[in-house]
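What follows draws every value from the coordinates through simple rules; no lab data is involved. This one's a predicted model, so the numbers in the text were calculated from it and none came from an experiment. Cβ atoms are built from the backbone, for glycine too; each structure is taken alone.
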Structure I
Amino acid sequence: MLKAYKYRIYPTGEQVRLLAKSFGCVRWFYNYALNLTSETYKATGKGLSRNEIINLLPSLKKEYEWLTEPPSQCLQQVALDLSSAFLNFFERRAKYPNFKNKGQKQSIRFPQGIKLDGDNLTLPKLGKVYCKVSRLPEGKLKSITVSLTPSGEYYAACLYDSGKDKPSLSSEGKAIGVDMGINHYAITSDGTKHGNPKYYRKYEVKLVKKQKQLSRKQKRSSNRNKARIKVAKIYTKITRCREDFLHKLSRKLVDENQVIVVENLAVKNMVKNHKLAKSISDAGWGQFCTMLKYKAEWEGKTYIEVDRFFPSSKSCSNCLHQLDNLSLDIRSWQCPKCHTIHDRDINAAVNIRDEGLRILRQCGLDGLRRRATGVAGGHLATASRQRVRPSKGTAFRGNVG
């Protein structure tokens, strides 16, 4: 089982200069290989393989002597990154690879000759770099990725192999459904509502002020670069606050429950609504679901996504009666069939939990694992959307097994 530990590092002036050269060389070689691969594909109908990209380096180093300054392994990792980018494109997980530029986040990866000893991080050609270790890693060090943020901070992501297999999935325990919203961030099927901190809104006034100052600076001037760093630091503050909140909430849900069921939301489509786009982007629902998924895998717990078109909000969780329409401004409603008064969000969370448990019973743990890895194809809830009303006292009411 692989785990990454991210630490803040503080390189010296000479190390900063060497890192800047390494970032530039890696970025140049990535763009060169991407352009050559695209041109080769247009001409022959086939792109370049990973080994063919690596074999370009000896001749390029003779033509461009500055390519010999960074560690050679960092340049070789470009072939791996570009191959992964094209693989994601052809499997429709991402768009066509783009060229890298200096204004983006810079990173290089060291697969060998690395060591983390206390507060010292040893890297090829850089030597020992001071590293602020916040928690001790476990396992064998596999690789280190050094990155530079737009705000000028350096980080090292250390990938460790714990030497242990992932724990086997289990469904024995409490099950919970999670409905995500804007007014309340997460509403669970047990009736708990977790507030939405809305960090972007909190720092929006300060951000607008700094962005106005940045827009008035002369391009490519030192003052503009200083103003750019101030804007980047505010964005970094927002990101850190949001990640801290999401990590704590996801850890709480994973620790307290055995089966976690959420909706498979299409966030990219939802942000097309210009009235809610800023609030939806600020929420970070996709990142939250990713955290729930990998933390559940680490603990041997079950994570399930139900189909985004499942009518969780307008279905009665008591008698399963479905309304024809339910506008967003209605936060509570009464079922016309059984006359039960529902809180819109809690009712949706209960329906999500019941639908997830139905899928779990239908597919089993092995079926969920195959669907999650794409072996069986499709999403978890594409099998059958016909719901069966669970009887009281069965596993559908919160416990599995």
Structure II
Amino acid sequence: MTSTNSRMEAGEPEGLLELGPDFMTDPHALYPLLRRERPVVAARSPQGLRIWLVTRYRDVRAALNDPRLGKDAAHMEELLRVQSASQRHRSRFALDLTSHMLNSDPPDHTRLRKLVNRAFTGRAIAALRPRIEAIATELADSMAAGPRTVDLIDTFAFPMPLTVICEILGVAIEDRDAFRAWSNTTLSAAPLEERKAAATAMGEYMVALVADKRERPGDDMLSEIVRATESSASGTSIGTEDADRLSTREAVSMAFLLLLAGHETTVNLISNGMLALLRHPDRLAELRADPDLTPSAVEEFLRYDGPLNLATFRHTLEPVTIAGTEIPAGEVVIVSLASANRDPDRYDRPDELDLHRDAPNLAFGHGIHHCLGAPLARLEGDVAFRTLLGRFPAMSLAVEPAELSWRDSTLIRGLTRLPVRLDG
């Protein structure tokens, strides 16, 4: 099997799929071939990690809810040490920051998720709409008063969700540019030392943030998380009798997860969605003429070119057979949300943008690790597209699509910049 996105390495059983830079630029060029011929394939990530990649919708959905595929961060760290000596030098902060509910299994996952669930109920999220609309309007006003050509990510797609999540958590936004740089590097395929430095800087920032909330608590979500922190700073596990408490390490990691995931998903939902519209003028005109289509359009943007390419790491706790391929115990498994969402066995005309499509997608995962912030991201997306299309009806791309570049991340599916002309 050959592809512009990969090469098969001689000497490996069945051949090892090398995921190179082209894969991050356009994973959809490779996925149809994998779904047809090798729906479960041994591969090497750009970071040099040996993984098993799952690409078909039915297999991805099942894997996301399979208890034999663990998420525990400590177990994953041990697997990384076995695979690569270089992984032994990961930053202490990098390890601390991964000890959150996304990288945990029950019962720890159940306890951690319960502590933040109430902040993301449908009623709590719906109550945020007026403030989100005000933030979007302020950003649109600033855009309208400035240059006619702007980077939509810098001027709108990034600051809008970051401002929202900072207000929810009670975090000042003065450091948002630094946080964006740390986030981009940590989630990228950059050399280990660069990712380690970014993780260390972000870890120090989070530790200071939690300490500040302990000294000066406010009426915000992060202060509530810190109040649930046990008095000991040892970071040891908490028993079932302390189900409503967090270790200090868990509080820092939870703050990291909520701040990072609370803006990354929506940044890429807005920018990827706007790019899709600008490349499909007929769909853009359709949505502009009927704003009531916006919730359906948001779902289609999530499916068509969602904010995540691959889900976060899982590992086999025992031998697991997926699509006829047995994966041994102790192996890293990654499922492709992007591929599943374009599987022709699940969706009619999967490579077409259809704002009327009525079919659930896997952009936010499935099962116990389904994204807690999905309702917030959907609401922010709804407000963002209504605001942008209403205020800038003649918006157009300021560069040729081929000139756009994508972030060097296997996890994140996002543009580095999106230059647009506001006046067409």
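A few remarks follow.
- Structure responsible for 0.60, with FRET efficiency 1/(1 + (r/R0)^6) of positions 31 and 127 (r between Cβ atoms, R0 = 41 Å, to 0.05) calculated and labels I, II on offer: II
- Origin of the derived value 15 (relative contact order in percent (Cα under 8 Å, 6 or more apart); candidates I, II): I
- Computed 4, 17, 24, 25, 18, 9, 3, 0, 0 for P(r) over Cα pairs in 10 Å bins from 0, in percent - originating structure among I, II: I
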